[in-house]
Each structure stands twice: as C-alpha cells, then as structure tokens.
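Colleague: Structures are listed in the sections that come next.
Derivation of every value follows stated rules applied to the coordinates shown; laboratory data play no part. Small disclaimer: the values here were computed from a predicted structure and weren't measured. Cβ atoms are built from the backbone, for glycine too; each structure is taken alone.
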Structure 1
Amino acid sequence: MAKKFDIFLSDSQSTEVVPVQTDDFDFAEYKEYSDMLNEKCKMFWQADSGVLVYRRMRVAECFSSGCTDMRNSLNLQLGALKAGIKYKADVPNFLEPWYGIGTISSAFGGEYIWHPGNAPALKPRFSSLQEVLDYEPAPVAKTAIGRHTLEMIEFFMDKTKGLLPVSFTDSQSPLNMVSHLCPLENFFTDMIMTPEKVQQFFEIMADLSIEFNREQAKLIGNALASPGHGFASSKAWKGLGMSDDNAIMISPEQYTEMAVPSVKRICDKFGGPAFHSCGNWIKWIDEVLNIDGLIMADGAFSVETDPDAITSPESFHKFRNTGVILNARIVGNADVIEERVKRIWTHGMKLVVVTYCKTSEEQEDAYNRIHEICKA
C-alpha cells in the first residue's frame, strides 16, 4: 500500500541531528567539502541540462519554536552540516537564520505570537486592504523581528568566520504576505473590485522586501547561498527563492497580471526569481515558466512530502529546454524516488532531486539510481 502524508509528524522533511558546538565543528573540513560540491553546482548552472542530487538536512526545531534561540539554532544546524557529509549528494547544505514567516509584514506593527512548542505566528491586525494602505510601515530592520534576524545573521557570520554558506531568511512573495495583515477573502474581492489598490500594496511590500534583503546581503557577503530557503542552494548560483503559496488561490491569469510583477521586481535585484508553492500547482506551470528571468521552480512530488503533492510529474516535461531548474522534493525511500524521477525526467531538463533518505546507505542507492535514470 502506498504511503500517505503522516499528519502526526511535526515536519515530514526534517532529520534528527546531534547539535555541535562551534568549538567542536571542523570548519576546514566542511569548507573543503562544500567547495568541492560547489564546483559541480557551477558546472550544472552553466549547462543546458543535467541532474544533481541534494540530500536536504532540515532540522525541525530550527523551523519551529527553536528559531528564537540563535545559539541553539546554529548548533543544531552545524550538527546537520556535519551529518550531511555522510550522505552522497551533489549540493552542499547551508545555514539559515530563519525566524518565521511574516518578517516583512512586521513592518505594519504586528508582533509575533509564540505558542509553546510551535513556530511563531503573525495574526492579521487589519480588517481591510485600505487600512493597510493607510498605515505608515516602518523599515523591517527597525522592527523587533527584523532586528533579531539581522542579529542572528551577525551571530552566525561571527561564529563561522564566513567559512560556511549562509542564506537569507525565508522570503515570502507580496501575495503571500497578505494573510499576515488582513483577511484573504476581503483581499481577493479587492483584486476584482479595486485592482489599483492591490498593485499599490504589492509595490509597498516589494520596496520593504528589497530593502531588508539588502541589509541581509551586507552582512552575509560572499558566503551567500542562493536562491535560499526551501531550495537546493549554492554559492555558485544566483537568484532569490520566493514562497508564493497563495498563487494557487487565484487564477493563473490573475497571478501573471497582478502578482508576478512585484515578485520579479524583488528577485531581479538578486539574480532572478525562484518560485515555490506548496501543493499541486500543475495548472499554473505555463504561467510560472513565463515569468521573465525565472531560474528555478520548486515542487513536492510525493505524498509523504505534501498531502496535496503534484499528481502528474509528467506535466513538468514542459521544463525541457527552458534552462529553468526544477527543484523536486521527494520524501520517501529509494523505490519511491526512482518511480517519481522516472516520471519527472526527460532529456533537456535541469533537475535537482531533493531527497530525505533515512540512512547513508539508502541515500547512496537513491543517488546512483537517480544518476542512472538521468544519464545523458
């Protein structure tokens, strides 16, 4: 019987690791390891097609209640980097100073709600889009969340001496930011009745996002791993990952006309957009591929990854000969991975298969199968 999404797991994409103190971490070893893999990443970036395997070492605590403690988060992530070396892969893991979604929206006066054992949440404090537009936002770097995020980056950079790859914090699209500020049902009505106000809102959010990303870039410097959160990332790559989950709540045409321009405006400042949406976004493939300058798109390709995983991997053959990288997350064993990759892959694609195999032996098996399937 095929496995289903386990609703009792706190994070289906996570791996348990042993935290490592900075004094006990072999920075030279990891730098040598990541530099070696980044050469593979560089060649892949420049190629017209090919496949890479990324064994993502995501630590559940760092993306939940543990993200408030920067020292513990760093120790856990160092443990993940150390453990990741044992798993055969082509893309190195990276550090991420994550502090919950809604960072940019905090510019409108919202404060995170911390429920014990849970990730932070930002409750909408406005009843309408007009109320949002009437509010004078502060620079994100001046908010409590913004300050903490920048301090966390400074802490990571100081402790690692810039020797390890580090990404920006999670970047949400302007369309995704709406739900942190006002009721979505009201906003969707505004998209039809007052589209000019929606565009004004998107422009404001884009300005805030660009400004804060620049602040992060100043601190991270040459250690920056792109496109960042949720994507296979490398110092040899460019672009900015953008979570756009609400895209599938509007029509593909609305998404292209109203939401894409602000995404492009943000991401073009950092090398181009990388698209992510949870769930099954097959009906939006054409619109996503038509985003000018798109470098990467992410999807969930097994039900163990996402309860509404992509049901027709063959639909992504449209990525063939586009030069756009498909970041395919597949939670499952080597058999599940092999079955999905056989359906996703076609010659002319640029594919990164993101795996979560439980043992290094199973990872090596999956790695070999993936490369055998995708041989030129």
Structure 2
Amino acid sequence: MEKKICVITGTRAEYGLLYWVLKEIQNDPSLTLQIIVTGTHLSPAFDNTYQIIEKDGFRINKKIEILLSSDTPIGISKSIALGVIGFAEALDDLKPDILVILGDRFEMLAAAQAALIANVPIAHIHGGETTEGAIDEAIRHSITKMSYLHFVAAEPYHKRVIQLGEAPNRVFNFGAPGLDHIKNTPLLTREEFEQAINFNLSELNFLVTLHPTTLKIHETEDTIVALLAALDSFPDGNIIFTGYNADPAGHIIGEHIDKYVRLHNTRCRFFKSLGQVRYLSALQFVDVIIGNSSSGLSEVPVFRKPTVNIGDRQKGRLRATSVIDCTNDKKSIIRSIKLALSDGFQTKLKSTVTPYGMGNVSPRIKDTLKSFDFGADPQKRFFDISFDMPSA
C-alpha cells in the first residue's frame, strides 16, 4: 500500500527549500505526493507563485486561501483561523499518512493545529532553531511539540528539540534541505542572469531582502528608512530588492522600497519573487547580501559571500563567519557594508564554512518518511532528559 505524504507550502522561499524533498517523494513509486498550497502563493500581490509550482511539474491537490488584505496582528490572527478551517477540510479529504511542514510561519501553525486534531502525524523540518526577534520563535517550538518526526539542520538544534521533550529516535540531523538546490540546480551565467531580470549589473552590486521584525513591529519603518539611507552612501552600487514576507507591517517596507526604486530606477530593481534559479544565480554575482532573511545565514555562506544581517530578526541562529551583524541604524549598516567590502574580510570569506551541512538532505528525509513505522498508535511520550539544576 502506497504511503501518502502531504506537503504544505505557503511562501516562495519555503517552496524553494522544499523543492528537492518534493522531487524525491514524487519520484518514488511507493509514495504518493500530495501538495497543499496556501499563503502568499495564492496572492496576486506576491505574484501568484503557485504557478511556479505547477510549472515545475507538481500537481497541487488543494489551494487554501487564508490571506486577508490586512497585515495587522488582527488580520494575521484571522488568517490563522481561516487556515485551521481550510486545512481541516483538506486533510479530511486527502487523508494523508504524514503531513510535512517546514519552518515557523503562521500558516504552518494553522496546519499543525488541524493535523493534530485529525491525528495526522506531522514531520517538521527546521525545528529547534531560534529567532529571538520574531514571533516565529514561539510558533516554531509550538509546532515541534505538535510534531512526531523532526528534521533539524544542525547539532545544536538536534539537542534543543530533544530538550523540548522529543524522543531522540524521532529527531534527525541531516542538515538544511535548501542546500540541495545549490548542489543540484544549474545556475545562470552572468549574461543569462542579466537577461533573465532585464537589468545590467555593475562593478558593485547588492542584493537586499528585508522582512518585518515581528516582535518589534514599531521599528519596521525606522529600519527600512535607515537601510535605504545607508544604500545612498554607495551611489555606484546597483541594487536588487526582493520581496518581503506577508507579516504584520510588511506593507510599510514595500511602500518605501517602491518609492526608492522609482527615484533610483537606473540602478535599482524590485522583484516580488526572483524564484530559486534567479535568486541563487544572483548570489554568485552580487558583492553583499543585506537585510534580515534567514537565507543570508544558510544559503549565502555556501557562495562565500558576505551577509550584512540587520537587527534582531535572526538573533540566536547559527551563523558562519561570513555574517556581519549590525543594528538597525544608518551608521551601523554603512560600517558593516564597508567591512564586508574590505580586503581583509574578502580574504576571510575564502575559508567560510556553513554550519548547516553539505547538502544531500532531501533523499534522507524522503527515505525516513518512507521507512518510519508510526505503528497503530502514533502517540508521543514526553522524553525526559537527565540534568542537574544549578544551585541557587
């Protein structure tokens, strides 16, 4: 009997990380792949990226629309409620044997709640990580407690998931599946990339991705204003902006970027979604990656390029020596960009080692999903670790 594995994706970035996991499941004749698409994939404001999934040869089994026009905390909470309803109906119809969830976004929280009630075992990818500046921190650990299998990206995360009470035989440290894209995907040449984005690169190029820091929403406007002012200090640099997440206050970032690109249209371009091939290709040719995306800490170090990581959104995550942390003020951002471009730092980049493994992750995830025996009663037991509490 074929095992039905259902995978949920809600954003373009998350789909890129899942791509080779999906391919591995799709190509195994003993498995049936089911895909549920939700979130920004179904939004015209984010370029309807579900079409990319279909173009890549995947069949979408369910589309669950949950995004509202509001990106306020109330709007996001209502989206979660809509998601729970939609996922409950989809899971009842599809009846998967396993549900695969990646990451820590609110869409995945809704899916996990529905699966928990439906008694569908959850396999969670990228648990155990910390992002102290975002509500993702609490969402990620909540999903961990609702999940049965765990695929983590590094040894500290492996330990942390066990610390949360998950049994060691259900926690697998295979590395970050997104790195499989780098190893398996033919990337564009510089000329092909410029043609693909209809934009000529310069001698100095920046790739910028900024998301709201959801535990400090009030700082969103100050951060984007400071970042754009800092970029003004590098007038010879061409800038590629990529889209922000559908998080509270995201529209503030979008409004400022739109205005900046209009004023500097000869050296700036904004893309709601570059897609995996164009995004990874861009990493080959830009000089500095700037913003607060997790990609700056995971994929970018593989290319031995510097990341200027702004603010607290990724605070607590493992980072390679190629990452420069700075505060969200203009002077700190300028100082960090100059450091990234300095001869000394450029020499240091040559010895960069990513803390998230070396790829070949997706086949191992697929094999584990395929072979793991959940038994007749997939009831979890809390795993207690032994430790001595520090004296008062």
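Colleague: Say we calculate mean projected area of the Cα convex hull in nm² for every structure; which of 1, 2 gives the highest result?
Modeller: 2
Colleague: Still on this structure, I have one more. If P(r) over Cα pairs in 5 Å bins from 0, in percent, for residues 32-79 alone comes out at 5, 17, 19, 14, 12, 14, 12, 5, 1 when worked out from the coordinates, which of 1, 2 was used?
Modeller: 1
Colleague: I would also like to ask the following. Identify the structure, out of 1, 2, from whose coordinates FRET efficiency 1/(1 + (r/R0)^6) of positions 64 and 160 (r between Cβ atoms, R0 = 25 Å, to 0.05) was calculated to give 0.25.
Modeller: Attributed to the structure labelled 2.
Colleague: While we're looking at this one, here's another question. Which of the displayed structures (1, 2) returns the greatest value of mean projected area of the Cα convex hull in nm², for residues 240-295 alone on calculation? Display every interim value, and only then the final one.
Modeller: Details: 1: 3.3; 2: 4.2.
That would be structure 2.
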